[in-house]
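The next part holds the structures, each set out as structure tokens.
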Structure 1
Amino acid sequence: MYVEFLEAMGLKTLQATTCAAALASGTKRGIDAIVLDRRLPDGDGGDVCRALKADPRTRAVPVIVLSGREQDRSIGADAYLMKPVIPDDLLREIERLLARPDGGPALAP
């Protein structure tokens, strides 16, 4: 649902449904922001977030975590949205993070 909404708003998206795929997608060039579900079929999205924030190639890419749990600041996300997330709220959060001075892509073209 979120992918379709964001694409309808003119954003290009990549979709990953596992921790390994999310890590691989997160390191692709030109990624401006990552929306990460905390619950993935093969593990915890929090572990993915920690790995992305520890990697110099992806450290500066804003990560928005979607979760049904309370915020866990130890995972290093730039924003935390509680489920169910209203698509417009997700879009506003992406726009807010990208408007920050450090909100641009972490990877050079």
Structure 2
Amino acid sequence: MDIEQLSKFCKTLPAVTEDVKWGNDLCFSVGNKMFCVAGLTNPVSLSFKVDEEEFEELSSRTGFKPAPYLARYHWVFMENAGSLPSQELKEYLRQSYDMIRSKLSKKVKKELGLD
């Protein structure tokens, strides 16, 4: 998945915003909470949140490692976004989005039209 495909998919999710942080990372957020961070250099690298069981499994796979600074929150770093089939990656991104969205306050969800 290249950066354009990634952006197109993430923006199909409700109330998603994107912005560039730290000079070279495209961040996708819901309610100002990140659910995916993509490096803007090729190959595209990604970080995203997974559940606790998947964290252990994915962190030990080739091309993955615990995400710097975010591993304690069960985020993984993927060296190349093209190393997973597109559909599988979309499922992980959707799951990350859902986990972050579920933690938003009722007030924020209402403001974003997510309730």
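Tabulated data for the structure shown
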| quantity | calculated |
| --- | --- |
| Structure from which 2.7 was derived, distance in nm of label points 7 Å out along Cα→Cβ at positions 7 and 87, options 1, 2 | 2 |
| Comparison of 1, 2 by mean projected area of the Cα convex hull in nm² - largest value held by | 2 |
| Among 1, 2, which structure scores highest (criterion: mean count of other Cβ atoms within 10 Å over residues 23-30) | 2 |
| At a computed 28 (relative contact order in percent (Cα under 8 Å, 6 or more apart)), which of 1, 2 | 1 |
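Bear in mind that the values in this text are calculations on the coordinates, not laboratory data. Just so it is clear, the model here is predicted, and its values are computed rather than measured. Cβ atoms are built from the backbone, for glycine too; each structure is taken alone.
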